[in-house]
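Down below are the structures I want you to see.
No lab work stands behind these numbers, since they all come straight from the coordinates. Here the structure is a predicted model, which means the values were calculated and not measured. Cβ atoms are built from the backbone, for glycine too; each structure is taken alone.
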Structure P
Amino acid sequence: MPKLPPRTEEKVKLIALREDINSYDRYYFGYQYGLGSEYIAPYLKSKGVELSGAHICEIGCGESGVLAALAEEGAAEVVGIDLRELAIESSQKLFDAIGIKGEFAIHNIITQPPPEKWRNHFDVVLLRDVIEHLEGTELSLRHVMDFMKPGGWLYVVFPPYYSPFGAHQHLLDNKIGKLPYIQLLPDLLFTKAYKNARLQIDVEEVSMLRRIRLTIGKMRRAIKDALLELADEQLYFLRPVFKLKFGLPPLKANFLKHIPIARELGALEASYLLRKKE
């Protein structure tokens with residue numbers, strides 16, 4: 001892992017003092033926190049999103065590093081929800097270790113309506129690398145909107161399906177899974193990539209992503225159909241998170257926005273800042 005920014009390094013050192021937090025959680029929290037503090041918080045503020053005093057929710061929070069960075073911007077409340085019990089338990093431990101208050105809960109936004117206390121409640125909702133896993137993009141966005149105040153903001157990030165590793169083939173943890181663009185193969189050949197996959201659950205995940213095939217074009221249509229206002233769209237050749245993971249600086253690909261095939265194949269990340277109408 002590349003050298004962490006000083007603020008992130010500080011947090012990682014605090015976490016290292018806790019024997020009940022494993023190296024996996026330290027790693028993922030560290031780069032998530034760095035991404036939140038170095039990129040996401042400055043980006044949101046540059047677009048007029050008020051974080052100080054805000055009620056913020058991250059759906060699919062993982063180890064909640066990004067949420068911790070946003071909490072330190074003066075948020076009144078931060079809530080992380082995830083399907084995985086381990087992620088929720090880890091998030092609570094990590095927040096305790098760095099002395100930040102947060103609320104965490106297991107919740108499925110597709111099958112469960114939001115509790116009354118969360119309905120139309122949040123000023124800012126984050127959906128990072130989650131939307132591509134949800135069946136029915138427009139319907140999923142509408143479910144997320146139930147959490148948002150009128151005028152609230154939604155920040156969505158995902159890797160387009162036809163980008164080099166948009167099928168998440170790296171999850172298969174085999175030789176074929178290390179190759180870019182294997183999702184361009186016809187079904188018969190693509191399924192051979194499953195051979196010798198490490199875990200069946202990863203095979204199921206890659207199969208689901210192939211079924212959904214979320215593209216930039218599909219995302220744009222879903223945003224329009226869900227009646228969300230588009231405040232900003234950013235495309236990247238090199239994702240901002242790569243700086244924390246690999247030391248590679250972000251590289252934008254916004255000139256591809258109006259070139260349909262090229263944007264789907266070339267942009268490794270598409271991000272959207274959306275607003276729920278008043």
Structure Q
Amino acid sequence: MSFWTDAHCHLQDRYLTDWKAAGDARQALARALEAGVNRVVVIGTDVQSSAEALAITDLSGDVSIYATVGLHPHDATQDLAPVASLARAGHPRLVGIGECGLDYYYEHSPRTVQREAFAAQIALAKELDLALVIHARDAFDDLFDIFASEGVPERTVIHCFTGTPAEAEGCLEWGCDISLSGVVTFKNAEQLREAARLVPLDRLHVETDSPFLAPVPHRGRANEPAFVSLVGEFVAELRQEDVEVVRQATATNTARLFKLPAS
């Protein structure tokens with residue numbers, strides 16, 4: 001049997017409070033392995049969570065752990081320099097920049113500041129030849145404008161994609177991969193499901209975005225990497241593809257995206 005890869009999760013201390021009695025990151029990884037998950041990518045969103053993501057990769061066990069460092073659009077007013085320093089330090093398990101991008105739904109940071117921070121992180125991913133992990137919500141027009149002005153790193157993924165079929169096609173045309181989270185299982189996500197059907201299998205990833213967005217039937221509780229199999233199984237049924245084919249393809253795609261060793 002092949003294993004699932006969780007292409008995007010948050011296991012840092014600040015998120016473990018959402019699990020309450022469910023234990024720490026080590027226990028979450030043990031549950032993930034029991035559920036058939038043997039590789040995760042822990043995502044940074046500011047300098048503290050980025051440093052913690054790198055530290056989590058030192059946990060020993062049968063689940064391979066990799067990390068990214070980045071500045072989320074919610075935190076775009078913070079100084080990017082410390083995050084860039086982490087990136088340039090060359091940690092052996094650092095595989096990407098992000099999550100970064102644009103969020104016009106909440107707008108916790110001014111749009112101009114979001115765009116500047118995003119452009120700087122595109123440049124950083126190119127400089128270091130690292131994958132770029134993008135958060136994009138209600139901002140695809142500006143996303144594509146920034147792609148036109150700044151370019152797109154060769155290995156780029158739109159994480160937790162929740163856009164329309166037309167927006168998915170736009171991302172694909174710009175060379176981005178698309179990662180699906182538990183949102184695709186939600187009752188009101190038919191437009192997203194339509195988009196999920198059109199993503200080529202070799203450009204598709206699955207993720208949890210733990211501890212957020214737990215898939216049905218766990219919606220409303222804290223999410224964790226063990227649940228990525230539920231996302232993958234749902235996507236396979238949605239696309240009328242064999243579960244094992246989707247499992248192998250998404251694991252292979254995430255390994256290619258982040259230049260991970262074969263598992």
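Quick look at the numbers
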{"item": "Structure from which 16.6 was derived, mean count of other Cβ atoms within 10 Å over residues 141-148, options P, Q", "result": "Q"}
{"item": "Mean count of other Cβ atoms within 10 Å over residues 29-36 - structure with the largest value, from P, Q", "result": "P"}
{"item": "Entry that produces -10000 once helix-only ellipticity at 222 nm (-39500 (n - 2.57) for each DSSP H run of 4 or more, over all residues; to 500) is calculated, selected from P, Q", "result": "P"}
{"item": "Comparison of P, Q by percent of Cα pairs over 26 Å apart - largest value held by", "result": "P"}
